[in-house]
Structure P
C-alpha cells in the first residue's frame with residue numbers, strides 16, 4: 001500500500017485520515033506534517049499516524065496531500081525542494097490551479113479536488129480533476145481517498161471545478177440558509193423556536209434521505225403535492241416569486257466568483 005503524507009493537520013485532514021483508516025489504510029503508512037505540536041499529538045493519539053514538523057519528510061511519500069491554505073503552498077514547495085517524479089500530489093486548496101501547482105512542484109501527477117464541509121462527518125461531496133501526468137492507478141487512488149469521506153465525481157475539464165464549487169462546495173450554506181428561514185417563518189406562524197427548529201431539521205434530514213434512495217426529486221415532490229392542496233399552495237408561491245431563478249442566479253454568481261478568485265491565485 002502506498003505511503004501518504006498530509007501537509008497540514010487541520011480539521012479536513014482529520015476527516016480524511018479518519019475515513020481512510022476506517023476503510024483499511026494502515027496508520028503507520030500515514031504521515032502528517034504540521035507546525036503545531038498540540039495538533040501533532042492529537043493526530044498521533046487519535047489515529048496512530050506518524051507526525052512531524054519537517055516538510056521535507058513529505059517528499060518520501062508516494063502521495064502528498066496539500067491540506068494547507070492556498071497562500072502557504074508556495075512556501076511549502078520551496079521548503080520541500082525535491083524531485084517528485086512518479087508521485088501524486090492531491091490538493092484540497094481552493095482556487096489553486098493545476099498550472100500553478102505544476103509551476104511550483106514541477107512536472108508531477110496532480111489531482112485537484114473541491115471538497116465541502118460535510119466531509120467532516122463522512123458525508124462529503126467532492127469534485128476531482130487530474131492532470132495528464134496522472135496514471136490510471138493514481139487516479140483510482142485519489143478517488144479512493146476521497147470516497148473515504150463521502151462521494152466523488154470526476155470532471156473532464158478543470159474549469160468545471162468552479163461549477164462543483166457552486167453546487168456542492170458552497171452548497172451547504174444554501175441549505176443552512178433555507179433552514180434558517182424555515183425556522184424563522186415557523187416561529188412567525190406561532191411555533192416556539194425550539195419546536196420550529198426541531199421540525200425543520202428533521203424534515204431536512206428526512207427529505208435528503210428520501211432523495212438519496214433512487215427516486216427523482218421531481219417525483220418525490222409530486223407525491224406530496226396534491227392539486228390545490230396545502231403543499232401546492234406553498235410550491236406555487238415559491239415558483240411565482242422566482243425561486244428557481246434565485247437558485248440559478250446564486251449558483252452562477254458563486255461560479256463566477258470562484259473563477260475570479262482562481263485568477264488572483266495563479
Structure Q
C-alpha cells in the first residue's frame with residue numbers, strides 16, 4: 001500500500017441539507033476496517049449529536065461497497081498482544097456500537113455490494129437499513145476461525161429465531177438482501193446503485209421531523225429488546241409520553257393536524 005493510501009482519512013463526510021453522510025473510504029480493500037475508522041466515526045457522531053443543524057445520519061461505503069469487515073492482515077497481528085490488549089482493541093468497535101445505539105438521531109445504513117463480519121455489525125447497529133437488491137451479507141468470522149463481535153448476534157436475534165442466527169454464525173454463509181428483507185432484517189430493498197439515494201431521501205424526511213420525539217422513540221424501540229418485560233417498557237413509555245405531551249413539538253404537531261397543514265418543527269430545534 002502506498003504512503004498516499006496510508007494517509008487516506010478513514011471516512012469522508014459531507015452534508016446534504018440536514019443529513020450528515022458518513023462514507024467508509026477504503027475502496028482498495030472493499031472498505032475493510034481501516035486503522036482509525038471507529039474513532040473517526042465516533043468523533044463525527046459525537047459532533048453531530050450536539051449539532052442542531054444535523055437531523056439524521058446516513059452511513060455508507062465508497063465505490064458501491066459497504067464494508068468487507070476486519071482487515072485480516074491487521075487482525076493476524078492481534079495474536080502478539082496480551083488478552084487485555086486484545087480486549088482494549090475490541091472496544092473501538094464496541095464503543096462505537098454503543099454510541100450508535102444511544103445516538104439520539106436516526107442513522108440509516110445504505111448497503112451496496114455487501115457487508116461482512118464487523119461491516120455487517122455496523123450496518124445492523126444503524127436504526128434503519130436500506131440495501132441494494134444484489135447486496136450480500138455474511139457473519140463471516142467462522143471462515144477464518146474467529147467468533148462474531150460488534151453485537152451482530154444480538155442484532156440478528158432481535159429479528160430471527162435462534163436456529164437461523166446459529167446457522168448464519170456457524171456457517172458464515174452469505175445471505176442476500178432480498179431474503180433479509182423478507183425476514184425483517186433489512187427495511188428497504190432498491191435496485192443496484194440506488195441504496196444511497198433511497199437512504200438519503202429517507203434520512204431527509206426523518207431529519208425534518210420532531211427531533212426530541214424521534215430521540216425518545218429510538219430509546220423506546222431499543223429498550224423494548226432489553227428483555228426487561230412489559231412492566232419496565234410500560235414505565236419507559238409513560239415517562240416518554242409525559243415528556244412529549246409537554247413538549248412544543250407535540251403542540252405544533254397537534255395544531256397542524258387540526259389546521260389541516262403540514263407540521264413545521266424547524267423552529268423548535
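The numbers here are math on the coordinates, done by the rules we state, and not lab data. These figures come from a predicted structure and were not determined experimentally. Cβ atoms are built from the backbone, for glycine too; each structure is taken alone.
If distance in nm of label points 7 Å out along Cα→Cβ at positions 202 and 218 computes to 1.5, which of P, Q did it come from? Comparing all candidates, it corresponds to Q.
Consider the structures P, Q: one of them gives 62, 44, 39 for Cα extents along the principal axes in Å as calculated from the coordinates. Say which. Source structure: Q.
Kindly point out which one of P, Q the value 22.0 was derived from, the read-out being mean count of other Cβ atoms within 10 Å over residues 18-25.
Numbers: P: 16.1; Q: 22.0.
Attributed to the structure labelled Q.
Source structure of the calculated read-out (mean count of other Cβ atoms within 10 Å over residues 162-169, 21.5) within P, Q: P.
With Rg and Dmax of the Cα atoms in Å, for residues 50-97 alone derived from the coordinates and found to be 10.5, 29, which of P, Q does the value describe? Walk me through the intermediate numbers first.
Details: P: 10.5, 29; Q: 15.6, 44.
Going through each structure in turn, the value belongs to P.
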